[in-house]
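Novice: In structure tokens below, several structures.
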Structure I
Amino acid sequence: MTLVRREVPYGESARGSKRSLYRIDDPFMRLWFRVVAPNRAALTAGTPASRRAVLDEHWHLLLGQAWEDLCARGVPAVRGELARRGPWRPPSRYWHGAEPEWDLVADAIEGKRVLVGESWFSARPATAAALAREAERLAARPLPAVIRDREVVRALFVPAVTARTPKSIASVHIVTLADLLGRAPIR
């Protein structure tokens with residue numbers, strides 16, 4: 001059981017890089033250290049409503065982190081149009097100085113393409129209008145400097161979409177949980 005995971009930014013060597021980030025890998029341990037440990041007194045002495053308020057304060061962030069982890073684990077086995085552009089190696093996050101951060105950056109196994117993507121968590125199915133705004137923002141975002149002369153495939157990972165939502169908006173592929181799990185999407 002891995003409790004802590006070392007992340008190295010995309011394009012860096014895992015062996016020699018000093019630019020690392022350590023994250024709690026287990027979702028239950030994240031919950032414990034984010035919610036329970038810092039609020040022990042309030043949780044012990046509080047009412048059920050106050051306990052729920054403490055959890056509600058952090059719940060969306062915890063779900064977002066779990067969704068990002070699920071997206072990263074699902075990229076190599078993704079289905080749909082994105083799979084036809086791959087297959088993909090396991091992704092890494094990307095961060096460097098003042099450049100924009102990317103949640104998912106993965107090389108295609110044949111090496112001619114690179115996937116850059118964002119995981120965007122919403123408890124409700126994303127509407128076409130919301131996806132269009134997010135896809136336009138994602139399409140305009142500068143790419144990592146380490147990506148050179150390769151074809152770039154942009155993707156937005158969302159848990160679910162509303163009916164009749166396009167699979168691609170502004171050259172950004174929309175990837176759902178169904179695509180990650182290999183099930184027929186409900187669109």
Structure II
Amino acid sequence: MRTKLEIESELCLLRWRQGEGHAFERLVRLWERRLFYYIRRIVVAEEDAWDVLQEVWTAVWRQGAGLRDVTAFRSWVYRIAHNCSVSHLRRTSRCEALEGVLDEPLSGEDVTFDRDEAARIHAGLEQLPSGHREILTLFFLEEFSHAEVAEILNIPVGTVKSRLYYAKRALRERLDSETTS
């Protein structure tokens with residue numbers, strides 16, 4: 001089921017393609033916070049995140065007419081954000097190597113958190129390598145499915161599951177070390 005945000009985004013895209021410039025501005029307002037938050041998880045520095053976000057919107061402006069299926073806007077724009085973020089990291093020589101990939105299934109843990117625990121998790125996320133931050137952000141915070149994450153990152157679904165497993169384990173270890181120290 002599509003969300004109100006997705007439907008409104010599709011309408012903005014269609015209007016923008018028909019020449020309504022204000023529709024693009026509306027699209028930016030709808031997605032700016034979400035994309036900034038996602039980008040910030042990858043590049044960390046706030047100024048860099050704003051620069052990357054500008055690159056994303058420039059790419060959307062240039063490539064928007066090429067998007068055949070407007071219902072795919074959400075994963076398409078996150079893919080652009082991913083690519084721009086990675087390019088930025090490469091340009092600034094701060095790209096961290098991603099861990100090797102093993103094809104292990106994820107365990108289905110459902111945990112509820114209070115605000116303090118959520119703040120602790122966000123602080124732990126900031127300390128993880130960018131690859132771990134990115135996959136955890138896409139899956140848990142942005143609530144993309146395994147298949148959508150795979151499409152955004154251009155990797156197989158099995159690799160998504162594996163990276164999620166290792167990223168969750170790294171975050172858990174970081175949080176456990178905080179509580180024992």
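Novice: Comparing FRET efficiency 1/(1 + (r/R0)^6) of positions 56 and 152 (r between Cβ atoms, R0 = 30 Å, to 0.05) across I, II, which structure shows the greatest value? It would help to have the intermediate numbers written out before the result.
Specialist: Details: I: 0.20; II: 1.00.
Going through I, II one by one, FRET efficiency 1/(1 + (r/R0)^6) of positions 56 and 152 (r between Cβ atoms, R0 = 30 Å, to 0.05) peaks for structure II.
Novice: Of structures I, II, which gives 0.45 when FRET efficiency 1/(1 + (r/R0)^6) of positions 40 and 72 (r between Cβ atoms, R0 = 30 Å, to 0.05) is computed from the coordinates?
Specialist: Working: I: 0.45; II: 0.80.
Derived from the structure labelled I.
Novice: Continuing with the same structure: To test your reading of the models, identify which of I, II gives 0.70 for FRET efficiency 1/(1 + (r/R0)^6) of positions 32 and 80 (r between Cβ atoms, R0 = 41 Å, to 0.05) when calculated.
Specialist: On the way: I: 0.70; II: 1.00.
Comparing all candidates, it corresponds to I.
Novice: Determine which structure produced the value 3.5 for distance in nm of label points 7 Å out along Cα→Cβ at positions 16 and 64, calculated from the coordinates; the candidates are I, II.
Specialist: Values: I: 3.5; II: 0.3.
Answer for the origin of the read-out: I.
Novice: Here relative contact order in percent (Cα under 8 Å, 6 or more apart) was calculated and came to 23; which of the structures I, II was it taken from?
Specialist: Working: I: 17; II: 23.
Only one of I, II returns 23 for relative contact order in percent (Cα under 8 Å, 6 or more apart), namely II.
Novice: Continuing with the same structure: Matching task: -9500 is the computed value of helix-only ellipticity at 222 nm (-39500 (n - 2.57) for each DSSP H run of 4 or more, over all residues; to 500). Pick the structure from I, II. Don't skip to the answer; put the middle values down first.
Specialist: On the way: I: -9500; II: -23000.
Computing helix-only ellipticity at 222 nm (-39500 (n - 2.57) for each DSSP H run of 4 or more, over all residues; to 500) on every structure in I, II gives -9500 only for I.
Novice: Once FRET efficiency 1/(1 + (r/R0)^6) of positions 8 and 120 (r between Cβ atoms, R0 = 35 Å, to 0.05) is calculated for every structure in I, II, which label goes with the largest value?
Specialist: Working: I: 0.90; II: 0.55.
That would be structure I.
Novice: Can you spot which of I, II the value 2.0 was calculated from, given it is distance in nm of label points 7 Å out along Cα→Cβ at positions 136 and 168?
Specialist: On the way: I: 2.0; II: 1.2.
Derived from the structure labelled I.
Novice: If mean projected area of the Cα convex hull in nm² is computed to be 12.9, which of I, II is the source?
Specialist: Numbers: I: 12.9; II: 11.7.
That value comes from structure I.
Every read-out reported here was derived from the displayed coordinates using simple, explicitly stated rules and does not represent laboratory data. Treat the numbers as computed from the prediction; the structure is a model and nothing was measured. Cβ atoms are built from the backbone, for glycine too; each structure is taken alone.
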